[in-house]
Structure 1
Amino acid sequence: MAPHHVLVLGGHGKIAQFLTPLLLRRAWAVTSIIRNPDQVSAIEKLGNDIQGEKGPLKVLVRSLDDVKSEAQAKTIIDEVNPDYIVWSAGAGGKGGPARTYAIDRDAAIHFIRAAAATPSVTRFLMVSYLASRRTQPAWWSAADWAASVKTNQTVLSNYYEAKLAADEVLYEVSKQRGPVFVGINLRPGTLSLDPAGPVELGKTKGSGGKVSRESVARVADALLASEGVGNAWLDLLDGEEEIGEAVGRVVRDRVDAAEGEAIF
């Protein structure tokens with residue numbers, strides 16, 4: 001696959017720090033956006049630690065809190081000039097509900113729309129979460145759905161509303177632009193610090209379970225590098241299928257866990 005330039009939003013997050021070296025080892029360029037200048041050296045080290053051929057790494061200090069419009073998001077995209085974008089950012093519960101909506105919903109949507117309006121951007125991978133949906137999927141039990149709804153309505157109520165709004169916008173704009181702009185929505189379960197391992201990808205059997213952050217990064221890397229990947233929601237848990245096989249299967253079979261949603 002030809003080299004690409006990936007803009008990673010939320011570059012200091014754990015998933016992004018696993019993903020960045022994987023992309024660099026493909027000899028792809030990576031521009032990592034972080035908020036805190038004290039974190040620059042930690043991100044640069046991700047590239048410095050790679051031996052052998054690697055792509056260039058650039059770190060930009062920009063606050064997503066300042067992105068209040070599509071035009072402001074477009075300014076950052078134009079400055080970086082990527083062809084792929086990864087959203088792995090989030091308020092992380094800091095700043096209360098207002099900041100959750102400002103980052104996880106509003107800034108995310110501004111970047112999605114700005115990316116879709118930029119002809120050179122052809123893929124946008126969003127890291128979301130497994131229970132971000134409005135409707136019980138046919139492949140989940142009633143108990144799985146009830147557990148998901150309870151979590152979304154109590155513990156994660158603001159996060160749920162924010163992430164779902166962004167997920168739906170990505171799906172809709174990707175459909176509108178067709179194959180020239182692919183929206184990949186990667187939706188892990190409860191995140192762990194376990195080593196990467198086999199996964200369950202696509203339509204998971206239920207809503208419960210965990211997945212390694214490193215596995216999330218490896219799946220994201222493989223999806224970005226897949227020639228035939230299309231617009232889809234792809235749920236992710238630890239499982240029994242090797243990552244390369246799982247990604248090849250969902251791409252080949254056009255698996256889409258958005259099935260059952262109004263946007264599908």
Structure 2
Amino acid sequence: MNEHYTPAVLASLATKLADRDRRLLRLVWTHKVLTSHQLLRLCFDDPSTARHRLVALHRLGVLDRFRPKPPTGSAPWHYVLGEPGAAALAQEDGVDLPAFGYRQDRALSIAYSQRLAHTVGVNQVFADLYSTARHKPGCSLDTWWPENRCADTWGKHVRPDAYGRWRENGGILDFFLEYDTGTETLDRVAAKLSGYASLAATTRIVTPVLFLTSTPRREKSLHARLQQRATQLAVPTAISVEVCNWLPHDRQDARLSLIELAQHWPHLGPEPKEGSE
């Protein structure tokens with residue numbers, strides 16, 4: 001145990017953290033960085049409550065924060081786990097701080113990473129789906145694995161930005177997410193399907209790959225490339241610029257929701273896996 005986090009210190013900190021606070025800290029740790037807007041969607045129902053609680057958690061030190069400077073306009077606060085927050089989660093897990101794997105410099109390094117926008121974008125997909133499940137009866141995001149967990153599990157074949165399982169009114173869709181920022185060539189993006197075909201051949205489980213891209217123009221161009229590759233490799237894909245409306249590779253119009261994709265590809269079945277946040 002770090003000498004700064006004696007049992008007395010941790011006990012005092014524990015009295016200041018509600019169950020929702022602990023869930024929030026765990027989400028921030030799992031996803032590396034979450035914005036104030038994302039945390040509102042994930043954990044709160046009222047913007048004023050969210051704002052005041054995030055300020056309080058920052059003052060406690062359990063959350064660190066930074067605000068990027070975009071080319072135009074302003075950015076929301078971006079939150080990462082603070083060292084006292086890591087100590088609290090480590091105590092929950094029954095390990096000391098080094099074993100928990102937290103280092104403050106690493107936690108804050110995302111602020112200067114070239115992948116910050118990409119990470120925040122992927123986390124926005126998670127926040128949108130999680131929020132929908134919170135507020136829409138019959139829906140749940142049963143599983144969400146971030147990029148690092150996907151790499152640990154399937155890195156020999158593919159490195160998706162996330163893996164998810166969406167459940168709605170009895171239907172289930174497992175999917176891989178590819179978050180396309182437009183920096184790679186269309187051919188390079190489409191070539192990723194070879195890895196997914198290899199994974200499907202190895203596991204005998206075919207899982208759709210969803211490409212969330214940056215602009216309608218990029219979507220149109222990439223859809224044409226995916227049509228050809230997906231058909232050749234028998235890997236179902238869909239593309240969109242927003243989370244709720246997807247265009248499958250085997251259609252030219254009539255966009256579908258996530259659960260409608262499951263109905264569109266009825267031969268697909270979910271792989272049994274443990275749940276996640």
Which one of 1, 2 has relative contact order in percent (Cα under 8 Å, 6 or more apart), as calculated from the coordinates, equal to 18?
-> 1
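One of 1, 2 was used to compute distance in nm of label points 7 Å out along Cα→Cβ at positions 9 and 209, and the answer was 4.7. Which one was it? Could you put the intermediate results ahead of the total?
Details: 1: 2.9; 2: 4.7.
Going label by label, the one that fits is 2.
If Cα Rg over 2.2 N^0.38 Å, for residues 25-160 alone is computed to be 1.24, which of 1, 2 is the source?
Computing Cα Rg over 2.2 N^0.38 Å, for residues 25-160 alone on every structure in 1, 2 gives 1.24 only for 1.
If Rg and Dmax of the Cα atoms in Å is computed to be 20.0, 63, which of 1, 2 is the source?
Working: 1: 17.1, 51; 2: 20.0, 63.
Label of the source structure: 2.
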Output the label of whichever structure in 1, 2 has the greatest value of FRET efficiency 1/(1 + (r/R0)^6) of positions 33 and 241 (r between Cβ atoms, R0 = 30 Å, to 0.05).
-> 2
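Taking -14000 as the value of helix-only ellipticity at 222 nm (-39500 (n - 2.57) for each DSSP H run of 4 or more, over all residues; to 500) derived from one of the structures shown (1, 2), identify that structure. If you can, show how the numbers build up before the last one.
Values: 1: -11500; 2: -14000.
Attributed to the structure labelled 2.
A value of 38, 26, 18 was computed for Cα extents along the principal axes in Å, for residues 113-184 alone; which of 1, 2 is the source structure? Intermediate results must be reported in sequence, preceding the final value.
On the way: 1: 43, 25, 16; 2: 38, 26, 18.
Among 1, 2, the structure yielding 38, 26, 18 for Cα extents along the principal axes in Å, for residues 113-184 alone is 2.
The numbers here are math on the coordinates, done by the rules we state, and not lab data. Keep in mind that this is a model prediction, so the values were computed, not measured. Cβ atoms are built from the backbone, for glycine too; each structure is taken alone.
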